[in-house]
Structure P
Amino acid sequence: MDILSTYGEILLVLACIFGFFMAWGVGANDVANAMGTSVGSRALTIKQAIIIAMIFEFAGAYLAGGEVTATIRKGIIDSDVFSDAPELLVYGMLSALLAAGTWLLIASLLGWPVSTTHSIVGAIVGFAAVGISPDAVSWGKVGSIVASWVVSPVLAGTISFLLFRSVQRLILNTDDPFGNAKRYIPIYMFAVGWMISMVTLTKGLKHVFKDAGIKLTFLQDAGIAVIAGLVVMGIGILLLRRVGRDDRGTGVVGGRFANVERVFAILMIFTACAMAFAHGSNDVANAVGPLAAVVSTIQSGVVGAKAVMPGWILLLGGAGIVVGLATYGFKVMATIGRKITELTPSRGFAAELGAASTVVLASATGLPISTTHTLVGAVLGVGLARGIGALNLRMISTIFVSWIITLPAGAGIAILFFYFFKGLFG
């Protein structure tokens, strides 16, 4: 307690700086994943994608990211271990934020799309297991995170593969792509509206509902989403009537698919907004969860089981995400959008809707998933629908290796920082 009262202000300032740095990494790496398909398919320019992501990521982070957060991030470590030495938790969370932020900086510089969740989890596991005790770690939770390496990309890839196959069969590989697009795209618009609503209800707004005392079952969410889907489909039908046939061979991919791809490009704007909102509301916790733990421990002097998330912490996290995306998001965007497989709006739409579907399915069933792995898996599924030759296997192998080393990298860096802070203040 003496250490916290003596160095409390300094530790608090450091926590805010490191929390902002970690949020910058989330923006530069994770948010770029979500917008990469839109940019890579040329449905949006980088500037447009950044503006959309800035608005919806910040809105999601600030408006819907304020749940009561477990002080110990996602129950990975046992809070009772720190009851006699709360300053060790502060050192550990500072180390975890700085380590995860450092790893995300390295990965972003290299253009690797890695999981921000795995980065912070690896960092927390590292300092707790080596700096405190192996018994302080909930290894079962770590096991479920490792399982997500397989669950996320396989599930999203399968859904996206089937979605794009349906687009090929019903629209692209027919004698009249434009006519069939007008016939079948309203069905995809319904799916987009339903999925956007489900992502928003089950992920984006669940914390807002919880604070307001509103409890909706999954079936109730689905019913509301059906109404939203029908509304989107109705709007889409009206907009489609204004799109005329143009066989001059200009457009996103040229030839007879130009009009079809333009319609899918419009759909992608909606899916990109929804994914940005849902991502901001959930993954901002990777940066502000440990920060909230530090603030709560310093202010109270004890390690509590829960800490209410102050609004200024969410503002800090949201601002960090926006700055990260705006300053360095382009590198990972290029990897997701252009270096795995060639994307067009129809392919990007299938990938984004597949990723969104996986998020909803995981919410309903409790499957452990990673947003990054989900999006990469979705892009792989779309590429595979065109044959193995459509995939850049060298880039894919590089991405897989970066996923595997994220946990140990975060852990190793966190251990070094933990002993540094312990020596500096202890």
Structure Q
Amino acid sequence: MIDSSFLSWPFFEERHRHFARSLSAWTADEIRHSVDHHDVDASCRDLVRRLGEAGWLRATVPEAYGGLTPTYDVRTLCLAREILAYHDGLADFAFAMQGLGTGPITLFASDEMKQLYLPPVMRGEAIAAFALSEPEAGSDVAAMSTMAAPDGADHVRIDGLKTWISNGGIADHYVVFARSGEAPGARGLSAYIVDADTPGLTIESRIDVIAPHPLATLRFDGCRVPVTKRVGGPGEGFKVAMATLDVFRATVGAAALGFARRAMDDALMHASSRQLFGAPLSDLQMTQAALADMATAIDTSALLVYRSAWTKDHGAARVTREAAMAKMHATECAQSVIDKAVQIFGGLGVTKGVKVEELYREIRALRIYEGATEVQKIVIAREFIKMTDAARSAREGKTCQERYP
């Protein structure tokens, strides 16, 4: 990175700076030029293995199971995603899904399940996945229709469809959210670990997107899963999902930061060397204005991302507002930064094989997954409405039920 001065910000400790420097050097050496984007399944398997062997996946599990820190250190997760995304989007994806795919296990599963599933993920020997979205239930989790019905005293039977599932088709296990019926809506969901070889689990279809990643639709047809593989208590599926996203949503913003920083650096290098009207392109005031806008967008995004991560790391029970702001702002700004970089490159910017063209495709999905920008706006607004209601009630000396539980 041309500008890594953000590492001196007070959000970070020396261990974070050391982690960032070490991962940057390793990634530039091991990853940058060696990922085959034409075979994403094989590339993801290879990336997970290499990230595990090098010890970087230790950041995705707690210390008790071989990890790096006693609990999640969100600043480390964000730094990892930013640095990996700067070099390669698929490398970031491989790292991120090991964390998101086991996040519910880390936060809510029994010690037995943690011992069984976390160490292989940390070593890069197993691939994890998070199965929440459905054809008619994406952002509206309460609309979920996949069912988990009791099947004897100690099993449930899962039936339904999940779609847009990252690592679908290559994962060794999935954390699957299903309607278990304890209550209507979001309060009647539970989460279960489903191994990929469980009878009744099939890959309905693979999904091709503009920036290739392993994605699939999964079909569950009478999958019999032991109750011991439930993550959290009965009816706690929504709580499990939201707590996991509370940790990992800010890391999506960090990945967007990595894409934006790479676009900025490549645009700077191109503008400084490209001659136009007898002078470098960077001498033009319009180019300088674009670069200034890009740099400012990157810094404001970084402040929001690492504010959220720092707040979580310092003991906040929830960072719903902070993470939503970070995810929304960083992904939207990255789209703008990359678009400006493409414009600075001119015709080259839309040419296959040029990095900014790849980044243009990579960034688009980040504005949608783990809660689209429009959903983040609702989340942020509701958090402020809650605060306003609480403040009004306190002034009036009354108690009131929150409008948005």
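Since every read-out is calculated from the coordinates, none of them should be taken as a lab result. If you're wondering where the values come from, they're calculated on a predicted model, not measured in any experiment. Cβ atoms are built from the backbone, for glycine too; each structure is taken alone.
One of P, Q was used to compute semi-axes √(5λ) of the Cα gyration tensor in Å, and the answer was 36, 26, 20. Which one was it? Computed on structure Q. Taking relative contact order in percent (Cα under 8 Å, 6 or more apart) as the criterion, the largest value within structures P, Q is that of P. Can you tell which of P, Q yields 0.05 when FRET efficiency 1/(1 + (r/R0)^6) of positions 166 and 294 (r between Cβ atoms, R0 = 30 Å, to 0.05) is derived from it? Derived from the structure labelled P.
By the measure distance in nm of label points 7 Å out along Cα→Cβ at positions 38 and 390, tell me the structure among P, Q with the highest figure.
Looking at the calculated values, the largest one is Q.
Taking -17500 as the value of helix-only ellipticity at 222 nm (-39500 (n - 2.57) for each DSSP H run of 4 or more, over all residues; to 500) derived from one of the structures shown (P, Q), identify that structure. Structure Q accounts for this read-out.
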